[in-house]
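So, here come the structures, one by one.
Derivation of every value follows stated rules applied to the coordinates shown; laboratory data play no part. Keep in mind that what you see is a predicted model, and the values were worked out from it rather than measured. Cβ atoms are built from the backbone, for glycine too; each structure is taken alone.
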Structure P
Amino acid sequence: MRYLKYLLLLVFSVFSNASESIPLNDLSSLRWENRLIILNKPTDTEHVLSLMNNSLEGINDRHIVWFILKESEALTNYSGRLSESFMSNVRQQYQLKNNTVTLIGKDGGIKSQGSTIDVKALLSIIDAMYMRQREAQLKN
């Protein structure tokens, strides 16, 4: 009986360690599941964060994961962990400049890039996309 107890404890510890999420290293694993909004080094992080938080319904409905990349940390609605190299990998992959807002479609392509954050405009761009229109049709 004592060995069974240790065996169960061992099995439980193996499965609990295996279930820990692998940190997100870049955006490739989010492709085809999520649209992305990346805000690279915005001038007013608190304002941008408040805009994103005030648009939760539209963001969630459109499967958007957003990242606010500050100098040395990232704010996000992504539920997993980010790797230490995540920010530099994303900045390099998309050649992001300071104070840029980048909208990336589910296909991984850049759909919009600018220097001002207008969540309503970004949602409108998404709503005009073929894939989003199909999602809306299937939802109804």
Structure Q
Amino acid sequence: MIITLVKKQTGYEFIKEMEETYNSINELEKLFKRTNNMKMYVDLENWNYYRDNPDEMIEISESLITNKLSLSDLDLTILNTIKHEKPRSIRDLANKINKDVSNIQPKVKKLEEEGFVKFKTGNKNSKIPYLTYDEIKLEI
């Protein structure tokens, strides 16, 4: 089974991501010249293009290949809640879906391991779950 995670963004949002990653286009050019890294080359080409076309919509996809996918109703509820309600921690997520945090923690960890959820560090080292995509497409 192929699972495709799709993220939609504008050229302007793409440029903001590049600035967070590389600081400036000049820094990226220097890094590319030193390393000859093809991903940096593609980032550089895209950055130059989207500077001239900031309103253009981009669809970026990442594919996961697995033989064992089991998304329960609770998993889908967790993903939907993270996407739409943007919880501030795993405890906040559990509260939003009226479940005990001890039941939600392993589910969210499994979703992270499968590539569906990522975390950033919040206040008091809390883990803030977030999604890096807008859609999930399944191919069987």
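If FRET efficiency 1/(1 + (r/R0)^6) of positions 71 and 111 (r between Cβ atoms, R0 = 30 Å, to 0.05) comes out at 1.00 when worked out from the coordinates, which of P, Q was used?
On the way: P: 0.70; Q: 1.00.
Going label by label, the one that fits is Q.
If relative contact order in percent (Cα under 8 Å, 6 or more apart) comes out at 36 when worked out from the coordinates, which of P, Q was used? It would help to have the intermediate numbers written out before the result.
Working: P: 28; Q: 36.
Checking each candidate, the match is Q.
Kindly point out which one of P, Q the value -12500 was derived from, the read-out being helix-only ellipticity at 222 nm (-39500 (n - 2.57) for each DSSP H run of 4 or more, over all residues; to 500). Don't jump to the answer; show the numbers that get you there.
Numbers: P: -12500; Q: -15500.
Going label by label, the one that fits is P.
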To test your reading of the models, identify which of P, Q gives 32, 18, 14 for semi-axes √(5λ) of the Cα gyration tensor in Å when calculated. Q
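Could you figure out which one of P, Q the value 3.6 for distance in nm of label points 7 Å out along Cα→Cβ at positions 79 and 95 was computed from? Could you put the intermediate results ahead of the total?
On the way: P: 3.6; Q: 2.6.
Attributed to the structure labelled P.
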At a computed 16.4 (mean count of other Cβ atoms within 10 Å over residues 87-94), which of P, Q: P
